[in-house]
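Take a look at these structures.
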Structure I
Amino acid sequence: MNVGRQIAKICDAIDMQCISMHVMRHAFASVLVRRGDVNPEQLRILLGHSDLRTTRRYFHVDKKSLRETVKKRENLSMKARRVANQTDGDPRCG
């Protein structure tokens, strides 16, 4: 039995609408991208795409993810400034 049929059988058993392998693959890729676990080139390799343009379909930009990215960068920037301020005058830091 192939994977698609196994998924259909499980969906039937739990009374869930069946989802295709394509949808599952797209969801997998989208989650990896959203969490920041992969960059475009890594995802291209994982999905077996020969052309990065195909992979870019999985990189959805929405306002929420943009806000989260900006917030992460701001937090990193603030941490870097604190560390820099703590090392001012430290002879080991040049």
Structure II
Amino acid sequence: MRRLDVPVITAREAGLRTSPDRECLEIAERDGLVIVTEDRDFPRLAKDLRNAGVVHIKGGRRSTGKIVEYLRLLHAVVHDDEMKGHIEHL
């Protein structure tokens, strides 16, 4: 995603790798960052909290390339304001 000039920060880079999901959502919302996750708990939690958006990658076989392409397309066509509070399932 970085090669496509999409701003990205990982939980590890943000020092949040072992932080509770709620804290990650709160920080992402504060900083205007959409969370991309395979964690099943995020969509349920995000429904009850303000958030900048969540992209939930459901279990299954998807290549990294397909996921990146979908995220690139989503970033290109959906405005930040449209993602606020939205949960996108992939």
inquiry  = As an exercise: FRET efficiency 1/(1 + (r/R0)^6) of positions 38 and 78 (r between Cβ atoms, R0 = 25 Å, to 0.05), calculated from one structure in I, II, equals 0.80. Which structure is it?
reply    = II
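To which of I, II does the computed value 29 (relative contact order in percent (Cα under 8 Å, 6 or more apart)) belong? Show your work: numbers first, answer last.
Working: I: 16; II: 29.
Considering all the candidates, the number was obtained from II.
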inquiry  = Between I, II, which one scores greatest on distance in nm of label points 7 Å out along Cα→Cβ at positions 46 and 62?
reply    = I
request  = Determine which structure produced the value -11500 for helix-only ellipticity at 222 nm (-39500 (n - 2.57) for each DSSP H run of 4 or more, over all residues; to 500), calculated from the coordinates; the candidates are I, II.
outcome  = II
request  = Using the calculated result 76 for percent of Cα pairs over 14 Å apart, pick out the matching structure from I, II.
outcome  = I
key: Origin of the value 2.0, where distance in nm of label points 7 Å out along Cα→Cβ at positions 14 and 70 was derived from one of I, II   = II
key: Structure with the greatest value (metric distance in nm of label points 7 Å out along Cα→Cβ at positions 6 and 54, set I, II)   = I
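Where a number appears in this text, it was derived from the coordinates with a stated rule and is not lab data. Since the structure is predicted, the reported quantities are computational estimates derived from the model, not experimental observations. Cβ atoms are built from the backbone, for glycine too; each structure is taken alone.
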